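Right after this note come the structures.
Each value in this text was obtained by applying a stated rule to the coordinates, not by laboratory testing. What you see is a predicted model, and the numbers here were worked out from it, not measured in a lab. Cβ atoms are built from the backbone, for glycine too; each structure is taken alone.
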Structure I
Amino acid sequence: MIKVLIERHIATDLAELYEKAARSTLQVAMQAHGFISGESLKNSADPHHRIVIATFLSLEDWQRWYISSERKTIMAAIMPMLTTDEKITILEHEC
C-alpha cells in the first residue's frame, strides 16, 4: 500500500472553483483500480496551499491512475487554477 501526497498552490479568488474540481477528481479517482481512500486538506497557515492524500493498493495502481485519460481531463481543468506545478510525493510504509 502507498500514499500519494499531492501539493498544490491555487490562485487567489479561485478557491471555490478549485474545491469543486478537487471533489470531482476524488469522485472519479474512487473508481480507479487500486484506489483505497483520499482526502483533500487546506493548510491552516496558507489558504492557497492545498494537500491531497490518496491511498492506493500499489505503485502500479497509482501510475495507472496518473497517466489515465480521466485524470488528464480533470487536470486540464485544474492546472489553470494553480500558481505552480503540483508536487507529488510517493510514500510507503517502512518494513
Structure II
Amino acid sequence: MDILLKPIVTEKMTDQSEKFNRYGFVVAKDANKIQIKNAVEEMYGVTVEEVRTMVYHSKSKVRYTRSGIMSGRTPVTKKAIVTVAEGDTIDFYSNI
C-alpha cells in the first residue's frame, strides 16, 4: 500500500480507462515500474501489460495576502499510467 498512494480519477483518465484500459495512480517517488506493476496486480487482481511513469517537479507558488506575500513550493509527485490486459477492469468505487 505504500507504493500506490491514490488513484487518479479525472475525466481524462476515465475516458482513457473506457477506451484503452489505462488507469492512473499517484505513486511513491522512489517506486520503479516493476514495483508498481506488482502492487497493481496484487491489489486489484488484474494482469498489467504496460507501466508508464512521469515525475512532476515542484513549482514556485506566490500568494498575495493581507499580511504580505507568501511564497512556497508545490510537492514533487510521481504518476503512473497502467495498461491492463484486455477484459480486465479496475473498479475504484467498489469500497465506497
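Structure values in brief
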| item | result |
| --- | --- |
| Structures I, II, by relative contact order in percent (Cα under 8 Å, 6 or more apart): label with the highest value | I |
| Structure with the greatest value (metric distance in nm of label points 7 Å out along Cα→Cβ at positions 19 and 67, set I, II) | II |
| Origin of the value 136, where volume of the Cα convex hull per residue in Å³ was derived from one of I, II | II |
| Given -10500 for helix-only ellipticity at 222 nm (-39500 (n - 2.57) for each DSSP H run of 4 or more, over all residues; to 500), calculated: source structure among I, II | I |
